[in-house]
Structure 1
């Protein structure tokens, strides 16, 4: 089980690149809002979680707020996240962080922090999950059409 980073794309949505201090400030505000209202917040109809990874270059904790899906049939509490970045040609930084430090990944939901083991879904398993994601959210379905990279789907399995 590992985190595989597929090749970046050549086309896709362009995300604004803000200066570091501005991004840090916005991230702090978003995280505070999530901690206050997280169970009621939604993106594209999905419940949210706070993902914590260790920076691939910096070694510092990094946090991202993401939508998630329960994994159908999972008895271990596994969930699924999608590295879409809105259809960008580039992968999200959290995916690169996760690939570099797969043993240092946590999620926070409803005030509970849980260490998880990430795993990239590949082949038919990824395709089957992507069909579920696309059927459940027209917004997420459209992200794949905006880019030529394969958008990774990651399973997060809770660790004891």
Structure 2
């Protein structure tokens, strides 16, 4: 049951979230990589609405259903690149941040694939999808009815 609809949010709330989302979407991070990252974090947070959205958008953008649905078991597959695996591991570590883990260790797997600027963008993308997951779970946003918008398709 939906507890708070996006139409009921305080003025400026959704605008602030969407402005951050737009920044991430235009940061230069590969769209397929962003989709995998968003799927992994949404699986971890059990966010059905976001899983529905990113699965549909990913397939529409040309990603395979196999790769999207296998993200929770990425370590058991052979069809993600080393770069993708580094991002998926980073997303997991940042989402379930260990109180005692050194921050330096979080970046070790990323350094061979990404610049500091790109790591900062990936960090922001992980923070953003965690925020969306928590909002939609808290608000009780209904999953299953998401439709890919044509203007989104035109961007990709």
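Each reported figure results from applying straightforward, stated rules to the coordinates on display, with no laboratory input. Just so you know, these numbers come straight off a predicted model, no measurement behind them. Cβ atoms are built from the backbone, for glycine too; each structure is taken alone.
For the reader, a short list of remarks on this structure follows.
- Origin of the derived value 32 (relative contact order in percent (Cα under 8 Å, 6 or more apart); candidates 1, 2): 1
- Distance in nm of label points 7 Å out along Cα→Cβ at positions 37 and 117 from the coordinates reads 1.5; which among 1, 2: 2
- Computing helix-only ellipticity at 222 nm (-39500 (n - 2.57) for each DSSP H run of 4 or more, over all residues; to 500) across structures 1, 2 gives -18500 for structure 2.
- Structure from which 1.6 was derived, distance in nm of label points 7 Å out along Cα→Cβ at positions 29 and 141, options 1, 2: 2
- Ranking 1, 2 by distance in nm of label points 7 Å out along Cα→Cβ at positions 5 and 109, the structure that comes out highest: 2
- Entry that produces 11.4 once mean count of other Cβ atoms within 10 Å over residues 69-76 is calculated, selected from 1, 2: 1
- Of the structures 1, 2, the one that 25, 18, 16 was derived from, the read-out being semi-axes √(5λ) of the Cα gyration tensor in Å: 2
- Source structure of the calculated read-out (distance in nm of label points 7 Å out along Cα→Cβ at positions 21 and 133, 3.6) within 1, 2: 1.
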